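Following are the structures in question.
Derivation of every value follows stated rules applied to the coordinates shown; laboratory data play no part. Owing to the predicted nature of the structure, the values given are computational and were not obtained by experimental measurement. Cβ atoms are built from the backbone, for glycine too; each structure is taken alone.
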Structure 1
Amino acid sequence: MIVLAISLAFAMAQPAAPGLVDAVTLEPEAGTTFTMRRGSYEGELEISAYPAGLAAVETTDVDRYLLGISEVPSSWPDETLAAQAVAARTYLAWTLYRGRTSSGNRYDYDICASQYCQVYRGPGGAAEGWAGAVAATAGEIMVYDDHPAQALYSSSAGSRTRAAQDVFGGSGVPYLQPVDSPELEVTPYRRWQLSVSSEVLTRVFARGGYIFGDEITGVALRSEGEGGGQVAVEVLSELGVTVIPVTRFRAVFNVHGPDLYPGLMPAARPSGGRWPQAVLSYSFDVDYEAPSRIRNRRLPAGETGGDGVLTITGEGWGHGVGMSQWGAMAMGSAGESYAAILDHYYGLRPVDGGTMVPDAVKVGLAVEAPEIKVTADGPFTMVTADYPPVSVGAGEWTFRRSRGALVVIAPEGSSYSSPLLRVQQMRPR
């Protein structure tokens, strides 16, 4: 293979001083697409070196960004897709109005590409139905108090959505309050359940920083929600009462449960396979059988009943605040318009967003990565601030961080010479 290195890493005789060049922009020629991980991108990609690793950020226009949103199947009803398009455009506008997160400021992007923002995989695979929904709702967003609304949405709410303040805390807003969701006949997440022993519960939460003591005597919900404030789970043990916000309760189970007990979590689905997470939503009830209660029941041979058992029974998948995607699917299938779907879940109607909708957006595709691979299907230009641009071709390009600089490994068999790049032959192993 051939190694190309930015002058920060390689100079004619000795390495240049650290920090001279720490970023490369890949500018695609017309028709060139960059494939990275599971996405295909058509905008400019900037690969930058940071102390914690590499970051990849795409700069693209808003329409192409929306085409790359991968949130619901494109086979769903047109009106459902249109409602999702407006919600996604609104959430983008709200994100830019709110301002960047600490990670966005650190790595120079406006919005991330994962489920923590909106799932974005680039416009390359946009299906006709989704593209039509984006075009049909061009420029439309939902507005509250003269600003873009925080148009939260999730996969499935079950029978009813949640109040934002019950899940995330705070005072909440009128458009993120509970409403019935007509999805129980269609959602695959109508009902789910997880049962764990008190020993499992103790070990999982110890990994998450919560210590309960040797014996748990009770588990209960502090609030049932419906706008009263953030729900919490109370765990009673010999050490007293431990109060865990519902967001932390779910996160600890989902992060540490499968790691410690991969055969138990996520639980098995009645229809086969496993649920996508250990605790799927914040809409659940808890029931705890203390050891004394279990010992009084008849148990199968070999079971001592020495541990308590916590059973979590819930509905839906996701945070359940705002629009339920499965609920929107049910409404679209019933002939409801996208405006009616949005009005049902948010109490808001789509309007022309005007200047509240940005022209372009910077999307964080990856951060703190030790290595980034980008496959180009055509020619592109590699640009830095300190050297003349260099035109390069298709193939798989690998970016690595070394001594604070970017090292670019070109496609095998290629050959380039440029003031920007130093060519070095790799020695056979």
Structure 2
Amino acid sequence: MQIACVGGGPAGLYFSILTKLRRPEDEVTVHERLPADADVGWGVTFWADFLDDLRVCDPESARAIAEHSVRWRGGVCHVGGEQVARSGDEGYSIARRTLLDILGARAQELGVGMVRGQEINRSAQLPGADLIVVAEGAGSRLRQSQQPKFGTRITEGRNRYLWLGTDRVFESFTFAFHPTGTGGWLWCYAYPFSDGLSTFIVECSEAAWRALKLETLDREDTLRLLERCFAEPLCGHRLQCRAEEDTGAGLWKTFRTITNTSWHARNMVLLGDAAHTTHYSIGAGTRLALQDAAALASALADAADRGADLAGALGAYELRRKQELRRAQAAAHYSARWFEDFARYAGLSPQRLFAVLGQRHSPLLPHLPPVLGYHVHHGLEALPALRTLRRWAGHRLATALHSGAAPASGAVPASRGPAVTREGAGPRR
């Protein structure tokens, strides 16, 4: 089989690796529009159990990823002039550039072809491909060319965000909330991903964004303003922005939740963010994309072994991943909603705020007064039996709330799949 994978991000590269491991006779070529040394962002996070999954799929690349990752533990929250710390499980982070280099080298070692600097906008540009894997991210032009067939739906979030870096190396996953007066709040998420750098994501409401006139500031003025706002967690360190980022209003994005009614059409199949996006506040995007890649490679290999057709393999992949994603997507929906409604929680004490922040993926919180929400979750976490009851009730409520229609952000109700707390960014409890 001739397979063209459009997009040389983690999902596309990992799919090509696993396909060549299962079926070395297949001809797999990755088409990437960016050069090999392109600036591709900051860091991504994951947990130890994800490394276990990678070791099962491909021990060689898993070993390299583990060796080049940094570790952090627990969480810290800066709010109201106080610093609250909580213990938690150990997390891992790796520079996105390093991850791509590891996966790219492994793919080429296995015989995957690499074509760089090529923009693929139409399937007609790949006439010899038996299968076209669309793995070029949320803004996929190839998916857009076939949008009616996929049934793509895009929903814009309410908050603004900016993805930055800093030379302050954090030891824990760190949150900080900064009041802007009448305009609301700014907050950040920060975590280390290399020996000398950390990811630093800033988010705010539309009201705060306009009150601070952030749409009028250029890149340098934006960084200096944010350094002043987050002086406490930054401890005198500087913020950094990718060189190709826009200035002014273009620096700030709103998160786009992307869903597709169908993930495949004829010989085209969607993978990773091209198929679905997951709000960054639960830190699961790369993990879910690599899980997509593993599921698609497995479905194709299993179908070939049975002599089944391509359509059946793509249908099995889509059904499996949609089911597995339901719980993570529901968690992402409620996490994004918690930050969009942050003003209703801002009056909590720093300790209570951090505790509720850790439960932000719960479908119960939007329906409870903030203080009651804290007491309910605090009480339900006290004993193992009550924790089980809370999770069961939360999943049932999520299903009931969304039985008639999808949530406003495009999330899918929770059901089966990986534990939500293992998908969350920040310390697990």
Structure 3
Amino acid sequence: MHILFLTDNFPPEVNAPASRTFEHCREWVSAGHGVTIITCAPNFPRGKVFDGYRNRLWQSEVMAGIRVIRVWTYITANEGFAGRVLDYMSFMVAATVASAFIRRVDVVVGTSPQFFTACAAWLVGRLKRIPWVFELRDIWPEAIKAVGAVADSPTIRALERLEMFLYRHASHIVVVTHAFKETLVRRGVAGDKIDVVTNGVDLSRFKPRVRDEALMEKLGLSGRFIAGYIGTHGMAHALETLLDAAALLKKDPRAGNIRLLFIGDGARKATLVADARERGLDNVLFLDSVPKAEVPRYWSVLDVAVIHLRQSELFETVIPSKLFECMGMGIPVLHGVRGESADIVRKERIGEVFEPENARQLVAGLLRMRDNQIHDRVSYGTDYQALRKNCVEAAKHYDRKRLALHMMEIIGRTTQCL
């Protein structure tokens, strides 16, 4: 089977959409299928083209057996609704045109969160008379309303009508959470055309490893209890809550050895750095994104991972992908997200859940986790070493290879039914 996959994020970008797509397609190629990716020049999240690439009409490479076609797009930083829409629309047009030059395709997949890529997949499916699969990783445009990026308006309502059109006309829909499927069914989408393939973890890369003491020393973190946030610093993540927690820790005599480490980039990064500097938060360290191969090394220095999203009903339906990487690395979590992902934390017993945007609860969790690690006694709460073991066991349920093959089965059924 030859799969044409449209996505505006792909390695060397290191965000969750890029990793999911690459790891799935790599497994499909290993299973004997042909995969062609159409994407853009890597630029997320700063809106600057990565070294070694140019924003050209057409450039081609092969990555792990995957044919990758990169097309020209209007590139902008992840800031401002209008600029992002121009970015998305330019990729929609360029991907549609480029698809005309890809021969003997059996199925096309378009992935979100923004659905202009799915628009291109729908059009390509019509033009080539082949089925198309909508991979839904976020409920968009509801997500941008939830973070306050835009208010309800005629434009947003028009986008919502387009959203429903795509759901109705997709040959099949693959969603990343059970809550997403429930939402779509409530909105009138047939449940039998929706399958769930959660995010997961590449267990060949993310696995327990000895703490990198050389890196700890380089970062000035030796002897500290490290709580880390690794990922996009965007509006949805409300990382001001973590800075509020750092301010409370700074005043607490019990918390002298706790440090908060932020790794990544995003629309809110500069503001967060300035805020921390203005408040004199010397217990916080910000680092830029690191190459994909280096990410596990940085995970290894963490004693606990902090996962957080803004307080919103919409975000109760999402499962942050970094949760699965924490499992693979054997790192307990403090989880500031409600809903389906919090249920996973409780069910698998891999950490503690705190109320989103509640800095005091986060501080209490950090102190408990630190004390549990030091004393390693159940009398202090959940045994820290038990949490680590639970993480590693839970990761086996979310093995990316198994999930990729499951999605391949879904795609195969879709092509046979149409």
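Computing relative contact order in percent (Cα under 8 Å, 6 or more apart) for each of 1, 2, 3, which one ends up highest? It would help to have the intermediate numbers written out before the result.
Numbers: 1: 29; 2: 19; 3: 15.
Comparing 1, 2, 3, the top value of relative contact order in percent (Cα under 8 Å, 6 or more apart) belongs to 1.
Comparing structures 1, 2, 3 by FRET efficiency 1/(1 + (r/R0)^6) of positions 108 and 260 (r between Cβ atoms, R0 = 35 Å, to 0.05), which one has the largest value? Can you show the working numbers first?
Details: 1: 0.45; 2: 0.70; 3: 0.25.
Across 1, 2, 3, FRET efficiency 1/(1 + (r/R0)^6) of positions 108 and 260 (r between Cβ atoms, R0 = 35 Å, to 0.05) peaks for 2.
Assign the value 2.2, calculated as distance in nm of label points 7 Å out along Cα→Cβ at positions 188 and 204, to the correct structure from 1, 2, 3. Could the numbers behind the result be given before it?
Working: 1: 2.2; 2: 1.3; 3: 4.5.
Going label by label, the one that fits is 1.
For distance in nm of label points 7 Å out along Cα→Cβ at positions 180 and 236, which of 1, 2, 3 scores largest? Please report the intermediate quantities before stating the final value.
Values: 1: 3.6; 2: 2.9; 3: 1.0.
Structure 1 gives the largest value of distance in nm of label points 7 Å out along Cα→Cβ at positions 180 and 236 among 1, 2, 3.
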